[in-house]
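Structures given as C-alpha cells follow.
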Structure 1
Amino acid sequence: MITAKIQGGIGNQMFQYALSRHLTVINDSSLSLDLTFAYNKSLRQDFSYRGFPLSSFNVQHNLTSISKLAKNISVPGVFPKMSKLINETKESVGVQDYIRESVADRFGYNETILAKRGNLYLDGYWQNEKYFKKIRELLIQEFTLVDGFDDSANEIADKIKQTRESVSIHIRRGDYVGHPRYKGICTKQYYKNAISFFRKNISKPMFFIFTDDVDYVKKELNIEGSVFVSRSEISLQEDLKLMSICNHNIIANSTFGWWGAWLNENEDKLVVTPSRWVNDSSNDGSSIIPDNWTII
C-alpha cells in the first residue's frame, strides 16, 4: 500500500496525490490518504485550516488517520512528537519505508522516490511534475469534479469556451500580502508584462480573472477586455477547473494556479509564470516550473 500524508491547500494536496498515485501504478498497489494533519485545527505558524478539498475530485483512495495506528518503531532525526506520529503511522499500515521529503529537495525532483517499492508512507509536498508526468492522462481524468459545475460556474465555462483566445489570470493576495516569503514576486509590473506578452503574441485575448481581491485588481491593474470569475457562489475547486479550460494561463507563485495551468489540455497553450516561487536565496522554487512555460 502507498500512504500519503495530506496537508496544505488544494494545490499542495494535488501534488501529494499525484506522486502517490503514480507510485500505486508503478507498484500495482492501493492508495491510502492520511488526513490526520489536514483535519488538525490546532494553531501553527503560517497556518490556515484547509480541510480536505481534494475530496471534490474523482480521486481514487482509501482514508486513514493516525488515530487508527499502532506504535513503537524508532525513527531517528525528527522531533519526539513527530517521531511518535511517524512510528504509529508505520506500524498501522505495515510501512517498510517512511519517505520524508528533505528541505533540499523542495520543488525539485529526487529520482530515487519513484524507484521505491513495497509499502510506503510519503510525507512531503513533491512539487515537481517529473514525479507524475507519465500519468498525466490519468490525473486529468481523476482531477475532474465529482458533481460537475453548478449554474454559476457553468455560465462562466460557456463564456470561456465561446472565446477564441481566453487567458486566465490568477492573482493571489490574501495571506501572500506582506509575507516575507512571497512579497515582491507577483508585482503589478509582473502582471502588466504578462498581459503585454499575450497582447503581442495572440490576437484579441480576453482575460478571465481569478482573484481573492477584486477591488485591488480593479484599482491597480484595470485590465481591459476582462471578466472577473471568482465569486462566493463558485467554489475553489470550480475556479481551478475553470482556469484549466482557458486557452492560456498567467499564474501566480501558487500551486493553485500551477494546477490550473498544468491541467489545461490545449496543445498550443502559453503559460506565463514568475521567475521564482519564493524569496529564498538557497532555493527560490523555480524548479517547480515546467520547461515549456514562459518565465517573466
Structure 2
Amino acid sequence: MYSDEQMGKTLRFLRENKGYSLEYLCQNDMTRSFLSKVERGQSRISADKFILLLQRLEVGLNEFLQVLRQGELSKDHIMMGKLQPLVDDKTEYNLVELEALFASAEEENVSLQVRVTIFAFLCAAKKVPLPKEYEEEISNKLFTVEEWGDAEFELFNMAAIALDFDVLITYARMMIKKKDHFKKYEYKSTLYIATLLNILDNCIRHKEYTLAEYFIKEFEDFGPNRWHGSHRLCVKFLQSLIDYHRDKSPENLEKCRKYIEVADLLDLDYFANGFEEMLETM
C-alpha cells in the first residue's frame, strides 16, 4: 500500500508538470486548502473525488500508478508536459519550439509513443507527412500485439495528425479487424469509437466523402448502445455535411447549422468549433 504522502506527492507532480493550478483542479468540487493538504499527505481524498482529479489532469489510473511506483515523473511525462502548452488550443504550431523539443526528446531517449506525438505535431507544423521509418515503427507497435490498450489507441490518434492519408486508412482498416475484441470492454469501446471519429474527421478534411460514409457505417454497426451523446451528434453532423456537399441544398445546410447550435447549447465547444471550421471550408 502507498501512503497518503506518496499519493499526494504524485498528484502534485502531475498537476505541476501539466501546468494546472489548484483552482483549476478544485473548481466547485473542493476547496484549495483541502487539495493542498491532500498533496502534502495531510488529508485523504474520497475515491469519487480522486477519479474526478484524474479526469481533470487527463491522466488514466494506470498512468497515475506508474508515476506513483516510480516515485518521480518519468522522462515521458516530463516531455509530454513540455509539449502540452505548445499545442493545446493552437491552430498553428511554433516550428522552432517543436524542433527544439523533438531534439531534446531524442537525446533523452523517450518512448516511441512520445517521440511520435512530438514529431507528428512537428510534421503538422511543416505540413509534411511522417517519414517512412516512423510508419514502420508505428505499424510494428500497433499490429504485432494481440490486444490494444490506452497506449495503442493514443499512439494511433497522435500519429493520425501527420500520417500520410493512404497509410492512415490502411491502418484504420487493420484496426477495424480488431473490433470484436473492443466490444468486450466498455473503455476500449469508447476509445475505438473516438478513434473512428478521428478517422472520419480526416476523411472529411481530405474530401474523401465515400470513405467517410464507409467509416460512418462501421460506427453504426459497432452498436448504438456504445455511443455517447456527443458521438451521435458528431456522426449526424458529418453525415449532413456529406449530404450538403453532394446536393448543396438549403435543407442539409440548415441541418448542419442545427447540429452546431446543439453543440453550443450543450457546451461542447470542441465539437462546435470543429463543425464550424468544416462547414466554412466545405
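log10 I(q)/I(0) by the Debye sum over Cα atoms at q = 0.25, 0.27 Å⁻¹, for residues 190-261 alone was computed and gave -1.41, -1.55; which structure, 1, 2, did it come from?
Derived from 1, not from the others.
When relative contact order in percent (Cα under 8 Å, 6 or more apart) is calculated for each of the structures 1, 2, which structure yields the highest value? Kindly include the intermediate steps, with their values, before the conclusion.
On the way: 1: 18; 2: 10.
Answer by largest value of relative contact order in percent (Cα under 8 Å, 6 or more apart): 1.
Tell me which of 1, 2 gives -23500 when you compute helix-only ellipticity at 222 nm (-39500 (n - 2.57) for each DSSP H run of 4 or more, over all residues; to 500). Please report the intermediate quantities before stating the final value.
Working: 1: -9000; 2: -23500.
Only structure 2 yields this read-out.
Tell me which of 1, 2 gives 3.3 when you compute distance in nm of label points 7 Å out along Cα→Cβ at positions 6 and 158.
For distance in nm of label points 7 Å out along Cα→Cβ at positions 6 and 158, the value 3.3 is produced by structure 1.
Match the computed value 16.2 of mean count of other Cβ atoms within 10 Å over residues 22-29 to one of the structures 1, 2, and report its label. Present the calculation step by step, with values, prior to reporting the outcome.
Numbers: 1: 16.2; 2: 13.0.
So the calculation was done on 1.
Starting from the value 3.6: which structure in 1, 2 was distance in nm of label points 7 Å out along Cα→Cβ at positions 62 and 254 calculated from?
1
Quick note: the coordinates plus some simple rules give every number you see, no bench work behind them. Owing to the predicted nature of the structure, the values given are computational and were not obtained by experimental measurement. Cβ atoms are built from the backbone, for glycine too; each structure is taken alone.
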